[in-house]
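Right after this note come the structures.
Please treat every number below as a calculation from the coordinates, not as lab data. If you're wondering where the values come from, they're calculated on a predicted model, not measured in any experiment. Cβ atoms are built from the backbone, for glycine too; each structure is taken alone.
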Structure I
């Protein structure tokens, strides 16, 4: 790797403005006059932010938890990268791709507060965490602790390890409205034995939007000599933190969610001393055991998605994590508080500010979730997703920075009408 070329690429990244960023920069300059909490309710400011997005006119999109679409400037640069790589083809792949991948990893490392040698770019959270779950050298009888509300793909991967290696899965049930952090920490601690090797914990539960006290869970687990893997699919670029703040051993996320990077981009961070203990999923060339790149064999990849990650980080950092989180929490409160006292409506997401972000889940008595989601879309033009499991029957509602309070008013009006039926 040519170090001079690498440093030149990093310098160019920091000084080159995105097309259309001038108006965005002026908007942010205006916003700095107010503290984040006050700016959260300034609808004129957020209306100008909304102008940076191409939006579907046929429905109100309140399902941003699956994929947060890219703002216009990022989308245009991404398409330019697609065209450039299509033009240069194998010349680019053989001569410049590895330098650009290194720039992306370095930029992510700086943004997340970790060392580049502990971080790789993946396709999504599932790939990131499954690399850990399948990479641990399990022995028959080893135990792993997880929650019933964790993401299905990882729960299925643990089940595969149960079938393949004879491990034991211990599954807890998270309360929708916990009384304290201590209650949540205890749920995990009560399952630990001398055979427990790993706890999986979701930073922000995807189906309810509950934020878990990850640092306290990690500190507790480490006192027992147990490693912790954090599912940060919905917390990265949503909550305001750096990876070291969590105190975990493994962290995975999807960058196409709250960072608004292109589809098919994610990251995996592994604590340095844990890297040698993981077996790669795909064979790579000979590398030292402590080189995280041995876990990152992906074959020929859609590199243009990776090239857009540094710009997505630039966009996110320009807005600021604190401003972004305050707005997202404000939007969650705006519509849930309008419904909290209705006898036929249940909010499955905690009310304490430290326990939520943008995502919340709402149910209506007498409605199956699939029917509820279908009616919201067909009768009211509101796109959501149904969540149907024991103790949780509702729709996940996920606004984004471009969501207006008028759109949430329409959601509230629709739910009130449906709750009367």
Structure II
């Protein structure tokens, strides 16, 4: 499908790929945002009148949601009334030209609407159909609602987050949604590669809970080997030391000296080479066992100078370290600036919002222009363009090859009302 008239060509390896985005809120829109950043054309299918739920989420800029702008940048929007025969036919035509469909409804909703994966596999076999849900489309929990907080709790990440003597904590970003979004991108890209070989679409079924389990690092294996349930360790790594924060004269900072060589370099940088020869600390295993004594010995030194002093010395010695930055400090971070990682988005208004850019840097492809705000679409902004485009290709609204009604059960009206309630 063509770009709207006057738009700059999409630049990226997915240029020429069209994605129909039925998703809303975060997991699905973040997935399709990544696809758009990589050059795909993403057409957001929204509800009449209200659109994506996040259009009503604050904070607001010129009465538009900054939340919505961040994750729907560079997309197009069309609002469809699935009960309308004309809109159903329009959607059928769009499906015929699309490469990917992304949805994050609860299992069964798209089937009730008449656009389930099984039906589209028959009528549009080229289509890659990606579903993101709390628990996937199989298994005893598949019908349950799954939100980020729910899968963070159920998947174990909260049991590992926080301090040993405190309550479990939610990860500070929507880890469940974002991890599922990224796994969905991997599934979609793998399916596009496969389709180049056999011209067949693929069903991509992503469960947020599955993704949480996959990101447990070694926690599952540690329990299986040691028989001890891993739990919260505060800011330190359970298997590496020193790999945590330490007190300086004016606050706390991170040292991540995760092997014996780095520990020796750290001791030299701190001005106490003998620390590296202490028999309690000569191996990573011993440092983990004797962590309280190690932390005390290091902080006896680090408390004497400010953070900047130690950061400079440790960096000069090649020891991984960092201050504890707050969010406001990211906007002026020289490394993020050099990597073009702070970009601008805006809605229909003139004021732009700064947000994170595309971390996938590919040779031969232009990165996002940080100086030029990327538009997030107004609700139904691109209806006329999409309509005229399809009419120019297929003529006026004669019946499409696979009509909506052919695929629906007799109880269509009743199911449709339930699905759109």
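Can you rank I, II by mean projected area of the Cα convex hull in nm², for residues 275-354 alone and just name the one with the largest value?
Evaluating mean projected area of the Cα convex hull in nm², for residues 275-354 alone on every structure, the highest lands on I.
Comparing distance in nm of label points 7 Å out along Cα→Cβ at positions 267 and 387 across I, II, which is largest?
II
I have -13000 for helix-only ellipticity at 222 nm (-39500 (n - 2.57) for each DSSP H run of 4 or more, over all residues; to 500), calculated from one of the structures I, II. Which structure is it?
The read-out comes from structure I.
If distance in nm of label points 7 Å out along Cα→Cβ at positions 27 and 259 is calculated from each of I, II, which structure is the one that comes out at 3.8?
Label of the originating structure: II.
When relative contact order in percent (Cα under 8 Å, 6 or more apart) is calculated, the result is 18; to which of the structures I, II does this value belong?
Structure II accounts for this read-out.
Given a computed value of 28.2 for mean count of other Cβ atoms within 10 Å over residues 251-258, which structure among I, II does it belong to?
It traces back to I.
Given a value of 0.97 for Rg/Rh (Cα atoms, Kirkwood Rh), point me to the structure among I, II it was derived from.
I
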